[in-house]
Structure formats: structure tokens, C-alpha cells
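Values in this text are rule-based calculations from the coordinates and carry no lab data. Everything numeric here is computed off the predicted structure, so don't read it as measured data. Cβ atoms are built from the backbone, for glycine too; each structure is taken alone.
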Structure I
Amino acid sequence: MLKNKTKFFFEKKLYENITNCNLIEPDQTVIFGLSGGVDSVSLLYALNEISKKYPFKIIALHVNHGIRENAVRDEEFSRSFAQSLGVKFISEKIYIPKAAEELKQGIEETARQFRYILFEQAAEKYNADKIITAHNKNDNAETVLLNIIRGAGLNGICGIALTRGKIIRPMLIYTRAEIEEYAHFCDLSYVVDETNLDIEYTRNYIRHEIIPLLEKQNSNTIENICNLSKLAKRDIDLLNGISHSDVIINDKLPPSILSRRIITQFSKHSDRTLSNKHIEAIMNTIYSAKSAIISLPDNLQAVIDKISFLITGEIQQIEEPWSFVLKQGENRYNNIEIILSTDKIKITEIIYNLSIQFVLDFDKIKGTIFARSRHSGDSFVCHSINRNVKKCFINKKIKKEVRDQIPVICDSEGIICVPYIGVADRVYNKNAERSIYLYISRNEVTDEER
């Protein structure tokens with residue numbers, strides 16, 4: 001009786017989590033990460049039971065990392081278990097120690113990176129809608145503590161996300177003890193990864209040494225840490241809503257918003273957590289109105305040009321970066337002249353052989369308008385097309401030395417107009433009640449440059 005009750009409520013809670021959070025839709029195909037351990041075995045068994053009434057197709061994927069002597073045993077067990085459930089089984093093998101050595105990073109981090117790469121490749125190959133991993137509450141609590149130790153900020157306290165792209169983690173609602181209880185009552189066999197007992201690995205040290213000490217003080221340690229991560233996620237969502245922007249251009253922003261913008265832009269390029277050390281370095285440079293390149297994880301760079309900021313994977317050259325805020329009236333920088341006005345001005349000379357003026361919707365401008373040098377990766381939507389600034393210049397056969405002198409005009413949300421290309425759709429409105437007029441010229445423009 002107890003066995004049936006435990007099984008029923010475990011699967012009922014899992015089903016409600018899947019349907020209430022729209023994790024899996026009926027008739028979808030999912031790639032399931034099956035290690036052979038108690039977490040993945042229990043989740044696969046429960047999902048297979050649920051799929052009998054709420055149909056979706058499961059493909060179990062086992063990754064042999066080539067680390068342990070028992071890796072072949074684990075793969076064969078996983079194959080046998082999946083086949084016993086009638087679940088399609090596939091496996092992949094990669095020699096992680098060699099990859100970690102070549103990448104000059106830890107075994108754990110390298111294994112995680114390659115595992116997700118293989119998950120994504122399998123999802124593409126089998127046209128799968130979702131990728132499922134068997135992370136639980138204990139994993140989440142360990143991740144939060146691990147991130148705190150590494151110096152992460154609020155993002156790190158958020159822990160493991162329920163969803164990220166195609167990846168879903170439906171078992172984050174259970175503790176490891178609840179999962180082991182379910183496996184026991186369902187008579188499920190599983191393998192034990194002996195490396196999970198090695199406290200030389202930081203996560204294992206937290207699992208076997210730190211958390212037990214904390215639980216002696218409070219038996220609800222796991223639940224409390226997971227609740228903290230939920231509260232942090234709510235604050236993150238609020239800050240993201242306030243601070244969303246592609247380009248940071250205001251050195252007067254408070255640290256809470258500026259740091260959030262840095263994190264938001266970094267997250268567009270990497271799944272890793274940006275350390276507080278890197279965030280502080282970027283913020284200090286912006287607040288000091290200096291230009292610099294700061295190296296970041298995953299071969300990324302923060303390129304800071306006084307009050308503007310960009311994260312990119314490309315090698316940047318900032319030999320002579322420049323930027324300046326535009327005030328109403330005449331603005332001059334070297335051989336560039338920009339007139340900003342709320343009134344239409346009669347201008348007779350042709351500017352950049354493109355247009356005499358740019359007309360912008362006053363009410364759609366966000367924050368300060370400023371001009372800056374072109375950055376690698378600059379792009380904006382103009383005439384419903386996302387236009388890469390460099391490619392547009394090249395297509396128009398503009399020489400590099402000329403390209404580097406053409407001002408890119410921005411507001412606090414990014415590019416608003418560029419000579420030779422046009423005005424960003426988000427600030428264009430020919431019927432605007434109030435307009436801003438920009439007149440841009442550069443001295444000594446030769447016929448060849450035109």
C-alpha cells in the first residue's frame with residue numbers, strides 16, 4: 001500500500017510540474033540524459049509511466065566520458081534499462097581528460113560542456129523538442145553554494161534554472177532523499193559513480209562535507225537554499241526588466257543597474273556565470289570614463305570606450321576609440337561636425353552622399369544621444385532588416401580608414417542611425433509629433449571616398 005502511494009504521489013507531482021509549467025507538450029520528442037545513476041534512472045522510469053497517459057516520445061542518451069574504469073559498465077546498464085522500458089537508446093563517447101588538458105580547464109567543467117554539446121547535437125539529429133536532465137533540489141543547493149564560493153553575484157544565487165532554451169529540468173522539485181525513496185519503492189536498480197565520492201572535486205566536497213555540517217544546524221538547509229534561489233530569481237527578473245539594453249552608455253547609472261546590464265550582455269554570449277571580479281573591473285573602468293579591453297571567460301572580451309561598452313568574441317583594436325555626448329546645436333570632434341536640433345535647418349551640402357539629415361522620433365529616443373566610433377559586431381534593424389554596420393560599409397566600398405571615422409549615433413538602447421545606412425526602425429516615424437534632426441558632415445571628404 002505504501003509502495004503504491006509513494007509511486008502515485010511522486011508521479012502525480014512530476015506530471016503536474018510538467019503540465020503546469022508547459023515543460024513537455026503532447027506528442028513532442030525529448031532527448032533524455034541517462035547516466036545510470038539513481039536520479040536519471042528514477043526520472044526516466046517516472047517519465048515513461050507518465051508518457052503512457054500523456055504521450056510523448058523519449059530518446060535516452062548516455063554519454064561515456066572516458067574517465068572511469070566502470071564507464072563501459074554504466075553504458076551497458078543504461079542501455080539495458082532503457083530497452084527494458086521500451087525506450088530508444090543512443091550513446092556517445094568522448095575522452096574528457098584529453099579535452100580538458102587541451103582546453104586547460106577542469107575535468108568537471110569540460111565534461112559538462114561536452115555533455116550539453118552532445119545533447120544539442122542529438123536534439124538536432126532526431127528533431128527533438130526538449131532536452132531533459134535529472135537535476136534535483138540537492139544539485140541546485142550545491143550549485144548555489146559553489147557559485148558563492150567562486151565569487152558569483154545574484155545570478156549565481158539563482159542556481160539551476162528550470163528551463164534554458166530546449167533544456168528542461170522537471171525533477172528540481174524533489175530532494176535526493178525523495179528520489180531515492182521512489183527508486184526503493186519501485187525496485188529500481190542503478191549504478192553508483194565512484195567519482196561522486198571523491199571530495200577532491202569541489203562539488204563533492206560541498207555535498208559530503210559542507211552540507212552535512214549545515215544540516216546539523218538546520219535540517220531544512222536544502223529547502224532553505226532552494227527558496228533563496230527562487231527569491232533571487234524574482235529579483236533578477238525585475239532587474240533585467242529595468243536594465244535591458246544592448247549597449248551601456250551611461251556612466252551615471254547606479255551600480256545595481258550597471259552590473260545587471262553587464263551580466264545581461266555577457267549572458268548573450270555565454271552560459272557561464274560572470275564573476276564579481278570581472279563585473280567590478282568593467283564597472284570601475286566605465287565609471288572612470290577610460291577605454292580598455294578586459295578579458296572574460298569563454299574567450300570573450302569587454303571592450304570599453306569611455307562611456308560605451310560592448311562584449312564580443314572578436315579581437316578588438318581600440319587604438320583611437322572615441323565617443324562624445326551630443327548637445328543641442330553644433331558638436332565637433334576632430335573633422336566631424338554633428339548638428340542636433342529640434343527644428344528643421346536648411347543645409348545645402350550633401351552629407352556622406354547619403355542624406356542631408358536624419359529625422360528621429362523625439363519620443364522614441366531613450367536617454368542620452370551620443371556619437372562613437374564603430375565597434376566590431378555593430379548592427380541594428382533598419383527597414384525591417386538587421387544590418388551589420390561593417391558589412392554595409394564594405395558593400396558600399398567605403399575604405400577602412402574612412403569607415404573608422406564615420407560616427408555611429410546611439411542612445412541608451414543602442415544604435416539609432418549610421419551614415420550610409422539609415423535610421424533604426426525603433427526611432428523612425430515620419431509622422432512623429434516631435435522630431436530630432438541630425439546633420440552630419442566630415443571635412444575633407446574626397447570624391448573617391450564618396
Structure II
Amino acid sequence: MTDFDEFREIILKETENVVYLSDPVTYEIVYLNQLLKDIYHIQDDNEYKGQKCYKLLQGKDYPCEFCTNKYLTLNQFYTWDRYNDFVNKYYNVRDKLIQTKDERILRLEIAIDITKEVQEKQQLHTKVTSEETLIHCIQTLAENNDFYNAINKILSLIAEFYGAHRVYIFEYDLLKKQASNTYEWCNEEVTPHISLLQNIPLSVINEKLAEYKKNKCLNFLSSHITAYQSLIAPLIEDSQIAGFIGVDHPTFHNDDLDLLTSITYFVVNDIQKRKMMSQLEYLSYTDLLTGLFNRNKYIKDLEMFDNQEFSSIGIIYIDIDGLKKFNDHYGHRYGDQLIRDVGHILNHYFYNQAYRIGGDEFIVICPHMKQKDFMNQVEKMQENYHQHKYISVSIGSVWSDSNTSIHQLIEKADSKMYQEKRIYYKKMNDSRK
């Protein structure tokens with residue numbers, strides 16, 4: 001049987017597969033079978049004859065970089081698999097050279113559509129990979145006591161699964177009607193956005209999510225929709241949306257939300273645990289009457305300060321004058337309000353640096369603060385206290401840029417405070433005479 005007779009027999013048999021002939025030198029198409037013409041919506045043979053195979057079949061302006069012409073012979077088929085992104089199909093391809101009756105050498109290609117089989121394998125692989133990633137994420141949360149590190153590890157695992165540029169978590173504050181980007185993983189080429197995405201009004205979030213439903217892209221830093229795709233899975237807490245996990249620019253499994261949806265349950269559980277731990281820490285280290293740090297926090301921080309060196313440090317020791325007498329005269333309700341007022345003024349000038357260490361005693365510790373700034377704040381605070389009708393406090397303050405022990409500085413500030421306290425009592429005694 002001649003090559004041409006073989007070709008005629010192939011045409012008769014291969015009615016369900018793609019068949020075409022082309023010139024291996026000029027790349028001009030000589031023949032397309034009916035199935036291939038149907039795929040490319042070709043009605044008449046004159047529409048394809050003389051056209052370049054790479055142009056018509058692959059949509060390219062130059063010969064395909066994967067062209068197999070150099071491997072082909074007259075003796076046997078060269079078999080390979082190829083995804084044609086021009087028609088979005090996978091093919092098992094068999095190529096060889098044939099010789100026509102007029103001794104012309106042509107390229108024969110027979111392509112079997114294996115898209116369904118490939119997609120089934122991909123889906124199975126995706127399912128297995130997704131389950132393995134989910135198990136790894138759960139193990140990470142269970143084994144890692146550091147919640148921040150555990151979540152960041154999970155985000156990196158999600159990014160690896162999806163081949164994503166960025167993976168992030170937004171958490172809602174429903175009372176303040178705001179949302180913040182609380183965790184973020186980025187690849188090396190992407191600029192982190194987490195610091196720019198804090199305290200965003202929920203109305204803005206909802207607008208962006210509405211855009212996402214239309215365009216499958218979530219972009220908080222631009223008014224226009226960018227080209228990349230996003231995947232979003234909501235975080236549900238007590239039947240309410242409490243935030244979401246986002247994946248930007250997924251390059252794998254970009255139509256598969258199973259992993260993202262599954263992991264949200266475990267992330268929500270750990271976020272709840274983190275909130276509980278934060279609340280316990282707040283209760284352990286916060287004076288509930290004033291909102292300042294309490295004695296537990298003071299003792300803990302002193303241990304930390306003992307192991308640190310400071311370029312400078314300022315200490316303030318404050319004691320409320322006559323609190324017992326005030327309580328006896330006005331009642332503890334008003335005494336508590338007096339303590340709150342003292343704490344409020346103190347926190348205004350020394351935010352997150354003040355401790356209530358006793359019923360009427362307060363300490364402020366200001367590491368790495370310049371002397372001028374420290375003394376200015378102390379002076380403003382004293383003026384504020386003096387303007388308050390019911391507040392009288394004794395204050396001792398010290399500042400140092402030497403390696404003096406913090407305990408020695410506290411004792412010195414305490415001593416100065418008692419000097420003022422003696423002046424206060426002397427005035428009280430003189431007023432009774």
C-alpha cells in the first residue's frame with residue numbers, strides 16, 4: 001500500500017478524530033477533514049487551502065515552537081500530547097510524513113481529543129492535592145502555639161496550592177462597621193498592602209465585593225478593575241459573615257473553591273481562640289476601672305525592662321491625695337470616678353505607658369524618650385491636673401540617659417512623689433489650724 005492509499009484509508013476511518021495535511025516546508029494546509037472544519041467553523045475548502053497551519057490552527061504569526069516536523073519520517077508515527085489553547089482542548093497527536101502519487105512529501109497529523117480524560121485526571125489530582133493541603137493546614141494550626149505564625153504558614157500553603165501572588169484575611173468589626181486586613185502572604189515580586197488596608201468602612205468592602213461578583217477581581221487600592229482573577233471565601237461566625245479569605249491571581253485550580261471553603265471553618269475557630277486569648281490577656285493586664293495597665297502587667301514589664309538597655313528613660317510616680325477622705329465624704333462611687341479621671345488624663349499624655357499599681361498609685365515608664373519631650377509632657381499633665389476641681393495628686397518624675405537600674409529610678413521617682421505628698425499634708429494640717 002502506498003502512503004497516499006494509507007492516507008485515503010485513514011480519512012475513511014478517522015471520522016471522530018482530527019486529521020489534516022500540510023506542507024512541512026511551506027507550512028501551507030493541503031487538507032482538513034470535516035471534524036476539523038467544524039471545530040474552526042470552516043464552510044468551504046477554499047477558506048483553508050494555502051493558509052499557514054500555525055496561523056489557522058494555532059493562531060500564531062510564526063511557526064510553532066513545538067512543531068514536530070524535524071522528528072518526522074515516512075516510516076512511523078511520532079506520538080505526543082498537546083494542549084491547544086486556541087480551541088481549549090487537549091489532544092493525543094500522531095504525526096508522520098507521507099508521499100503522494102506525484103511524489104510530494106506532506107505532513108499528516110491525526111489528533112485524538114483527550115480533553116475529558118485529562119480533565120478527569122486533573123480533577124482527581126486536584127482533589128488529592130487539595131485534601132493533602134487541607135490536612136497540612138489543620139496540622140499547622142494544631143501544632144503551632146503561635147497563632148500569627150500558624151496563619152501565615154497556612155496562607156503560604158494556600159498560595160502554593162493556587163500558585164497565587166497574594167493570599168490574605170480580612171476581619172470585620174461589626175460594632176465599628178469596619179474591616180481590616182489582619183494577615184497577608186505575598187510572593188517576592190508583590191508589594192505588601194496590609195498596612196494600607198486597615199479600618200476600611202464595611203460599605204466600601206461591600207461595594208468591592210459586589211464588583212468581585214461581576215468581575216471575579218477584588219482590588220481595594222484602585223478604582224479600576226485589574227486584569228487578574230481573585231477567589232473569595234467568607235468567614236462565617238455565629239451565622240454572620242465575619243470576614244473573608246482572598247486569593248489574588250491564582251494560576252492553578254482557579255475554578256476550585258473547595259480548599260478555600262474548607263479551610264475557613266478551621267481559620268474561624270482559631271480566630272475565635274485568638275480573640276478569647278486576647279480578651280483573657282486584656283483582663284489579666286488591664287485595670288478595668290481606668291483602662292490603664294494593671295500591677296500584673298507592671299511586674300511583667302519590669303522583668304522585660306531588666307533585660308533591656310535604653311538610650312534614655314523617664315519614670316513618673318503618682319499618688320492621689322486624700323482619696324480615703326474623698327471616699328468617706330462623697331462615697332466610693334465618686335471616688336471611683338476620681339480614679340478614672342486621674343487615669344484618663346494620665347493616659348492622654350502617656351498613652352499605653354501608664355500603670356495603676358495600687359488603689360491610688362500610678363507609674364509611668366517611658367523608654368527611649370528625649371528629656372525635653374518627657375519634661376514637656378509631665379508639665380502639661382500637671383497643669384491639667386491642677387485645673388481639675390476635685391483632683392489633687394502628688395507627682396515625682398525622673399529622667400536618665402545613663403545605665404541606672406530601672407528599679408533605682410522608680411525608687412527615686414517614688415521618693416520625689418513623697419516629698420510632694422509631705423507638702424500636701426503640711427498644707428492640710430495648716431488649713432485646720
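Structure values in brief
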read-out	value
Parent structure of the calculated result 17.1, given that mean count of other Cβ atoms within 10 Å over residues 269-276 is the read-out and I, II the choices	I
With Rg and Dmax of the Cα atoms in Å derived as 37.8, 136, matching label from I, II	II
Structure (I, II) behind the derived value -14500 of helix-only ellipticity at 222 nm (-39500 (n - 2.57) for each DSSP H run of 4 or more, over all residues; to 500)	II
For log10 I(q)/I(0) by the Debye sum over Cα atoms at q = 0.09, 0.16 Å⁻¹, for residues 37-164 alone computed as -0.31, -0.98, the structure of I, II it came from	I
Comparison of I, II by distance in nm of label points 7 Å out along Cα→Cβ at positions 45 and 381 - largest value held by	II
Which entry (I, II) yields the derived value 3.1 for distance in nm of label points 7 Å out along Cα→Cβ at positions 293 and 413	I
Entry that produces 11.1 once mean count of other Cβ atoms within 10 Å over residues 69-76 is calculated, selected from I, II	II
